[in-house]
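Peer 1: Structures follow.
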Structure I
Amino acid sequence: MKRTNLVLDEQVLDRAKAVSGLRTYSEVVNVALREYVRLKTYAEIDQFASSGAWEGNLAVMREDHADTR
């Protein structure tokens, strides 16, 4: 863990603590940071969804056993 001093909007911090049900400001800030990273990561992944960067047959790729018919 890193100890640091932050200047935060007190009203936003209090509101976030209230709606999250978390007990401490540190918990609120840590949850908010994790959520921010998660959202940014998904946003970066989504940009590839229709980019044409990958071509192939996903159904075939997912087959992990020989056809026994």
Structure II
Amino acid sequence: MEFELIDHEYIQLNQLLKLLGLVDTGGEANQRIVDGEVKVNNEIEYQKRKKLRKGDIVIFERKQITIT
């Protein structure tokens, strides 16, 4: 799955999960991140507002999202 940044330099990790419908609420996104359920570039990421840029790869619930 790809997510294309349009007119933006980055997207925050918690916003990405919600925007793609992988979680129901922003609060759920934040909790899943701090619980260590999300990887960014093959490392567990705990920063809820981690800035994702082109080339970053997010893994969540066996789904891989590439930022393009």
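Peer 1: I, II: which one has Rg and Dmax of the Cα atoms in Å, as calculated, at 10.6, 31?
Peer 2: Derived from II, not from the others.
Peer 1: Sticking with this structure for a sec: Quick one: helix-only ellipticity at 222 nm (-39500 (n - 2.57) for each DSSP H run of 4 or more, over all residues; to 500) came out at -17500 when computed from one of I, II, so which one is it?
Peer 2: Numbers: I: -17500; II: -6500.
Traced to structure I.
Peer 1: Where is FRET efficiency 1/(1 + (r/R0)^6) of positions 7 and 55 (r between Cβ atoms, R0 = 41 Å, to 0.05) largest, in which of I, II? Spell out each step's value before the answer.
Peer 2: Values: I: 0.25; II: 1.00.
When FRET efficiency 1/(1 + (r/R0)^6) of positions 7 and 55 (r between Cβ atoms, R0 = 41 Å, to 0.05) is computed for each of I, II, structure II gives the biggest number.
Bear in mind these aren't lab numbers, they're just calculated from the coordinates by the rules spelled out. Because the structure is a prediction, the values reported are computed rather than measured. Cβ atoms are built from the backbone, for glycine too; each structure is taken alone.
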